[in-house]
Structure I
Amino acid sequence: MNGRIKSPKTVLLFCVSLFVSLLMVLLDPIAMATNEFVTMPMILLIVVGAVLSVILACIVLNAKESSTILALLGFLLTIGNASIIAFFIYFGANFA
């Protein structure tokens, strides 16, 4: 099979990972513009989205039919998001 069809799970993984990355980047500017009113819901969305993307990455990468470039990009974004969250949790707990 030369051209692989993207499954909905693969597209969902990529979209959730991209959404979490976008929320992480925009957390500080939005918090400053809205006087930190929406900061807590955004943090909750980041955490829930990161957990969801890790679960989706496990499901998508174990499926045989959905090994596309989009799944690998979603997986790399998920790993990057998880490592950034772990970095801030570690330094926040030990050095704050």
Structure II
Amino acid sequence: MTTPGKRSGFDESTLRVVIAATQEAVGGLTQVGSRVSYLASALPTVNISKSGGRLGEIFLKLSGDLKAIKDNLDFVNQKATGLLKHNINVDADADAKGR
């Protein structure tokens, strides 16, 4: 939670690192998630056995877990972006009042 007129406890460079890292991780997880989803749907058709079905279930669960992680990283990214914007606005307000 931010306080109007006060900067968050994070500096701009730290927030920019968090934003960039979460964006990169989300991109990677999206790519991996797509591949895992494809495998989850393809496995039962190419491996028509109990093991193929079981592997398909495991890949399907993994796909859901990856999506949850991606969603959490998106949330962190949004919060860091919001904090950065807040800090920039506080600095701009302080500069404007100081003139």
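What follows draws every value from the coordinates through simple rules; no lab data is involved. None of the values given here were measured: they were computed from a predicted structure. Cβ atoms are built from the backbone, for glycine too; each structure is taken alone.
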Matching 21.1, 75 (Rg and Dmax of the Cα atoms in Å, computed) against labels I, II points to structure II
Mean count of other Cβ atoms within 10 Å over residues 33-40: greatest across I, II for structure II
Distance in nm of label points 7 Å out along Cα→Cβ at positions 25 and 49: greatest across I, II for structure II
The value -28500 for helix-only ellipticity at 222 nm (-39500 (n - 2.57) for each DSSP H run of 4 or more, over all residues; to 500), derived from one of I, II, belongs to structure I
Ranked by distance in nm of label points 7 Å out along Cα→Cβ at positions 9 and 41, the structure on top of I, II with the greatest value is II
If you rank structures I, II by mean count of other Cβ atoms within 10 Å over residues 17-24, the highest one is I
